[in-house]
Structure I
Amino acid sequence: MFFTPEKFERLIKILVVDDDVIIRESISEILKEEGYAVETAENGKEALEKFDKFKPDIIITDFVMPEMDGITLCKILKNNPETIDTGIILITGVNDLETRIKGLSAGADDFLSKPIMIPELKARIRSLSKVKFYHDFLKDYQKRLEEEVERKSAQLLKANLELQIALSEIKELSLEIIFRLAKAAEYRDEHTGYHIQRVSHYCVAIGTHLGLDNEALEVLKYASPLHDIGKLGIPDAILLKPGALTKEEWEIMKLHTIIGAQILSGSKIRYLKAAEKIALYHHEKWDGTGYPEGLKGEKIPLFARITAIADVFDALTTDRPYRKALSVEDALQIIKNERGSHFDPQIVDIFFKIKEEILSIKELFKDETEIPHLFKLKNLLSQKS
């Protein structure tokens, strides 16, 4: 709640400046009787010395004085933003037009002619007092308004920060759930190890060199680990079979792409929408001989094309139930041979361009770092089921 001008009124302080002690004291006595706080000074110089301590609202000053005259005092005060609102009454000679013009130019607010008439003096003081009250009220109002705006801005900033933290926590939770969902699909197979971490980082490395923006890279990072989520619907007898699959078994295995897309379908979350396409299309081939729809070339979504090469490279270089891991050199040769048939040629070229980065990721997430007792637990749960 802000003050009104009526509530803002207070004791007015007046500084009387005159080198004539009789005039100075006479004016001082009259003003004190009217209830004003009064201080006196002999000249402009002394008035300035007393100003900071007394902080007068109004100054009544003679024009002609030693040391510093009234016009000079007026100019100094009115040219200072801190003292510009101080009301100044300049005492002039009778009908001294030239002095009045100088006073107005210096910023004087009002004039008193000698000899000073007491009723006029009181009227001038009352008039300037009201002006000073309103000046102070407006300055106080502006200050309080600025403080209120600053307070509200701080509250808004705090609320916005809290909202950003909450959104960040929700995002982290969502991404953690996505990762755990991908991990659930891999948990049934001890041979996959850190497969989803490697594939995710391979995809981001490839996407970075393809020129994808940060937002797209983040989506790719968290969507690509869900490429095999459909394996949750594949029976263990087929998924974990140590030998080659029969034709019928292979057809069932291929259904993991459709199952994965069905698990992820209908979501409004961009990560899961991207993951749905990756799950469905990561086994499509550039030449159109892949599954489940036989898409060809750029009709295959980009994220699925990126995930395809990352997934195959990791599958070739890690142990699987049906074979041992190939050497990196043999795996790279297979990928090179499949350029333009299985894989997008541009993505293959980038893959070999960043080969050292790919191998660093492979080393960072090598499977022997996984905790051995997790494999034992997986086997135990499999036997009980």
Structure II
Amino acid sequence: MNRPQHGGNLNWAATIAGCPVSALTDFSASINPLGTPDSAIAAIIDSTSQLTAYPDPAYTQLRSHLAQHHQIDPELILPGNGSAELLTWAGRELAQQELTYLITPAFGDYQRALTAFSGKILPCPLNLHLPNMRASPLSLSPQHAGKPFVPIPPNPHPQSGLLLNNPHNPTGKLWTKDEILPYLSRFNLVVIDEAFMDFLTPSQEQSLIPMVEQYPNLVVLRSLTKFYSLPGLRIGYAIAHPARLQQWQQWRDPWSVNTLAAAATAAALEDREFQQRTWDWLSPARSRLFQQLSAIDELQPFSSAVNYLLVKTEISATQLQAKLITNYQIVIRDCLSFPELGDRYFRIAVRLPSENIRLVEAITAIVKSGL
């Protein structure tokens, strides 16, 4: 079985471990460990009677719920079969530009979406060697990579686009709105993937959704996969100007979102208790896990604003991954699919405290054994 390009490929790990998928503890996919909200499950069950009818192709009610959640016009919203589907259409538009600036390391689907439509990509590496990644501003000039400060280029390519995610995957870095806003006037199209923004409280988040109406060249992608633990249901949405979303609607197949996903979304967005429980869990759990990993001499975790940590390692990450799978039934995400990182980095989700302790104890034992 081929090595996975994404986290969460538990069938691959179970084959290596020789155990059922249910026996694995998954740190490779950054999914909320509190699980799917009960409110979403109840909404799915209540909606099964609607399965005999086609969904509303305009998704009027779903768009209304999303609009109310973000306090924007429903015409600015297009639901999709996960944000991955919507990223495909964003990639098609970006590929029409002469050049797309891509902040790297980057989620592999960005490359897929751009190359599928023969887009030309200019990688813009982040400086991973700064003492504190969160102090590093955006870098769009590859020739400046490695410097602690890179000014926003005054004259990017005149027919260009920008694709980045905020918070950034895999580093967990969060850029402020003020850091990103200047780019909106310097690129023909700016696509921002905010798949993990929900993990920040309303007072912490740096979403550009409120700016979409003002900037016709801005697209924001959101997903319910991570925060609401719904990867199997496939639900995401794009926020952009109506004319752009109408074009995307013409490109894709009808009924991209199923009835059960629409119902679960409406319920989850209204579940304030689940949202607060998630925020209450994350900050102390992440802080403690960061401290525990930092205490292992061979590891250097990066500060993170969200529910995962990128870790630099002095030992082979793929060998560590293999030992964790076979000896402890624990799955971490190697970074081989990020060319800038390779075998000396791995990424782990922040899970429940007891699970985090088990991971740290397993890594410590493996390191002490000499791998």
(request) Out of I, II, choose the structure whose coordinates give relative contact order in percent (Cα under 8 Å, 6 or more apart) equal to 11 when calculated. (result) I
(message) With helix-only ellipticity at 222 nm (-39500 (n - 2.57) for each DSSP H run of 4 or more, over all residues; to 500) coming out at -10500, pick the structure among I, II it was computed from.
(response) II
(message) Given 2.55 as the derived value for Cα Rg over 2.2 N^0.38 Å, for residues 116-179 alone, which of the supplied structures I, II does it correspond to?
(response) I
(request) For structures I, II, calculate distance in nm of label points 7 Å out along Cα→Cβ at positions 84 and 284 and state which one comes out highest. (result) I
(message) Once FRET efficiency 1/(1 + (r/R0)^6) of positions 124 and 196 (r between Cβ atoms, R0 = 41 Å, to 0.05) is calculated for all of I, II, which comes out largest?
(response) II
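Please compute mean count of other Cβ atoms within 10 Å over residues 28-35 for structures I, II and give me the label with the greatest value.
Values: I: 13.9; II: 21.2.
Max of mean count of other Cβ atoms within 10 Å over residues 28-35: II.
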(message) So if we calculate distance in nm of label points 7 Å out along Cα→Cβ at positions 68 and 348 for every structure here (I, II), which label has the highest result?
(response) I
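For structures I, II, which has the highest computed value of distance in nm of label points 7 Å out along Cα→Cβ at positions 36 and 300? Before the final figure, lay out the partial values.
Working: I: 9.4; II: 4.1.
If we compare distance in nm of label points 7 Å out along Cα→Cβ at positions 36 and 300 over I, II, the biggest value is for I.
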(message) If P(r) over Cα pairs in 10 Å bins from 0, in percent is calculated from each of I, II, which structure is the one that comes out at 5, 24, 33, 26, 11, 1?
(response) II
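A short reminder: the numbers here are calculations on the coordinates, not readings from a lab. Note that the coordinates shown come from a computational prediction; the quantities given were computed from them, not determined experimentally. Cβ atoms are built from the backbone, for glycine too; each structure is taken alone.
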